[in-house]
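Some structures are shown below for you to check.
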Structure P
Amino acid sequence: METKEPLSFTVTTAEAGQRLDMALVTRWPEFSRSQLARLAKVGQVKVDGRPGRPSTRLISGQFIICPSPATPLTDLTPDPELKLDILYEDKSILAVNKPWGLLVHPAPGTRGPTLAGGLLAHDSRFLTVGERFRPGLVHRLDRDTSGVMVIARTELALKILTAAFSRRETTKRYLAFVRGRPHINRGDINLSIGRHPSQRHKMTGGGVREKPARTLFQLLRYFPTTNISLLLLTLLSGRTHQARVHLASLGCPVLADPVYSRGVGDLFHRYPSLIPYLHRQLLHARRLTINHPTTTLPLTLRAPWPEDFTSLWQELMYLEKL
C-alpha cells in the first residue's frame, strides 16, 4: 500500500498569530478543518518537532509537519437538482426540513448529493460563511435522520448560533419509533457518550472519559401487537448519535437503526406490510427553538411529519385493529 508523503510548510509572517488548525486548512483546502484538527488533537501535527494543538498560535519561521489525511474531500459545487424544503428564511438564517438519506456535507469516503451543495445552489453567498465544506452549517443530522436544521447566512449569525448550541441554549425535540416499550412513560437518560474504542463509526456510552449527555423521553403511543413505541425526545445536549445511543441503552433502540439495533428481520417475517417503512432509522428532528441571532427573540422551527412516519403510524394502527 502506498504511503502518502506528509504535508509540511514553514510559517510565513502573514500566517504568524493564526491558529494551527486554521493555517492547515488554508494551506490544504482539499481537506476539511475537522480532518486536520483531529490529527492535531492526537499529537500527530508537529510544530518545530513538538506536538501542536488545534488552538496553538503560530510564530513566523516555525516548521509544521502533518501526516496526510487518508482521503481528501472532493470539491463542493452547487447542486441545482436538490430542491430545499424551506421552513423559514430571512437575512440572517435559513431553516430547512432535511429529508432522510441526504448527507449534510461532504465527508471522506462518502458520495452523493449534500445539503451543502443545495445551499450553494440556493444562494452562492453561503460559500463565504463558515468552513469551505460546511457553508453556514451550525449543527448536523445523521444521513438517515430527517427534520429541521438551521443554517447561518452571515458570519455573525454563525458565531452566535454556534455559541448557543455549545452553551445548550437551544431546545431540540425529536420523534422516534423504537423497538419495545420503556419501563416508565416519562424519563431522563443521563449517560455520557464517546467514540467506540475499536468501531470508529460507532459511539458508546458510560465510559469515564466520555462527555456528559442527557435526553428526556416521553411515551406518546405503544403498539402492543408489534411491540413498537413512538417517543418524544428532548435532547439537552448535542453529542454524536446521542438519541440513538441513549435509546439503545434504554433497551428501546430506534426502529431500523443499522448500528444500534438488532435488526428488523423478525418484523419482516411476522408483519410483511411493515417492510416498506423500515428502510431507515426512524428518527425525526421535529422541532428546534433558538433565540434569533439578530432579534434575540425566541424562534421555534417545526418540520412536519415525514411521509414514512405517517404511513407507518397508519399501518401500526391498522395492525392493532386486526
Structure Q
Amino acid sequence: MHTNEYASALERVAIADERAAGRIFMRGRDRAALLHRLSTNDIQRLKPGEGALTVLTTPIGRIIDLLTVHALDDALLVVTSPDQGPPVFRHLRQNIFFNDQVTLEPAGRTHAQIAVYGPQAARMLTELTGAEIRLPLHGITPATLAGVSLLIARRKPIGGDSFTLYIPSDGYDAVQAALLAAGAATLDAATLDVLRVERGYGAFGRELSQEYIPLETGLLDAVSFTKGCYVGQEIIARMESRGRLAKRLCGLQLSQPIMAPAKLQVDGKDAGDLTSAVISPRFGPIALAYVRTAYAEPGTLVGIEGSTATGRVVELPFTR
C-alpha cells in the first residue's frame, strides 16, 4: 500500500482504473422491465440522468452481483463488479422472454472506466470539463474532458465526493493523462482495498457472493420494499418483515494483523466469517466480517479460529 496515494484519496484527488468492470448497454422498450423483474431495486422509476444500485439475486435471494444502473435517453448502462461482465450478460440474455423488446450490447471493450475519488474531485472535474458537476448519487451527465466526449456519474464516496467516468476506449489515455496532469494520484489495488474496507463496501467474491443476501450485506439502498415481485423477492421480504437476519456485515477492530478469510468463534461456537482484512494507516488492523446476529452488538469480542487474534465488533464505516 502507498501512503501518498491513500492521503490523496482522503485529502485531494486519486483515480483508479476500473476497466475490469463489466459495462452493458440495455436497449429497447422493455429494458427497464427486464432488469426490474430480475433485481432488487425499482428500475422502472428511473428517469434519464438518474441511477441506482440494484442486486441481481437467485430465486432464494442470494447475491449474484451488485450492479450500478444509469438511465440514459435511449438505454440503461449497467455496470458490474470486476470481471463479471460476461456472466451478468449471459444471465440477462437467458432471462429475455420471446416477446421482450430488449437488446444487450456488451460495452466492456468499446468503453473504459475511471473512478475519481477525493474531496477535491468535483472541483478538478469542473475545471477540466468547464461544467459544474452537480449530480445526485448515481446520477449521470455527458461532458467533454481533454477533447473526449464521455459520461460522468456520481458514486458512493471514498474520502469525499467520488465519481465514475465512462469513456470511449480510444479516449482513455487522453483523459487519464489530463487527470494526472491536474494533480490526481493513481490508486493501486492494495490501497483501494484499504479504503474500501474502511468504508464497509463489499467486494465481489468476498462480501458479495451467493453465500449472502443483500439485507445481511447492508445493501438497503439497493433494495426496494414496495416494487412488488422480482426474483428472490419472497425470501428478502420475509426476512425484512420478521427482522430476523442470521448474520450481518460488520467491522472488526483486530488485535493484530491476520489473513482473510477466517472463521469467527465465541466460546467455541461459530460466530461468523471474516471476509476481508487490511492494515489501515488510520485504524490499524481492521476487517469486514459477517457476524452472527447474537454476537453483532458493537463492542462484542470475537475470536479468530486458528489464531491468537481477536476482533472487536464495530459499526460501519470505521470512524475515529
For structures P, Q, which has the highest computed value of FRET efficiency 1/(1 + (r/R0)^6) of positions 158 and 238 (r between Cβ atoms, R0 = 25 Å, to 0.05)? P
Quick check on the output: 2.5 is distance in nm of label points 7 Å out along Cα→Cβ at positions 46 and 86, derived from one of P, Q. Which one produced it? Q
If you work out distance in nm of label points 7 Å out along Cα→Cβ at positions 102 and 126 for P, Q, which one comes out largest? Q
Work out the source of -0.31, -1.21, -1.50 here, i.e. which of P, Q gives that when log10 I(q)/I(0) by the Debye sum over Cα atoms at q = 0.13, 0.25, 0.28 Å⁻¹, for residues 22-93 alone is computed. Q
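Where is relative contact order in percent (Cα under 8 Å, 6 or more apart) largest, in which of P, Q?
Q
When Cα Rg over 2.2 N^0.38 Å is calculated, the result is 1.10; to which of the structures P, Q does this value belong?
The read-out comes from structure P.
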One of P, Q was used to calculate mean count of other Cβ atoms within 10 Å over residues 142-149, yielding 22.6; that structure is P
Across P, Q, mean count of other Cβ atoms within 10 Å over residues 14-21 reaches its greatest value in structure Q
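None of the figures in this text is laboratory data; all of them are computed from the coordinates on show. On a predicted model such as this, the values are computed, not experimentally measured, just so you know. Cβ atoms are built from the backbone, for glycine too; each structure is taken alone.
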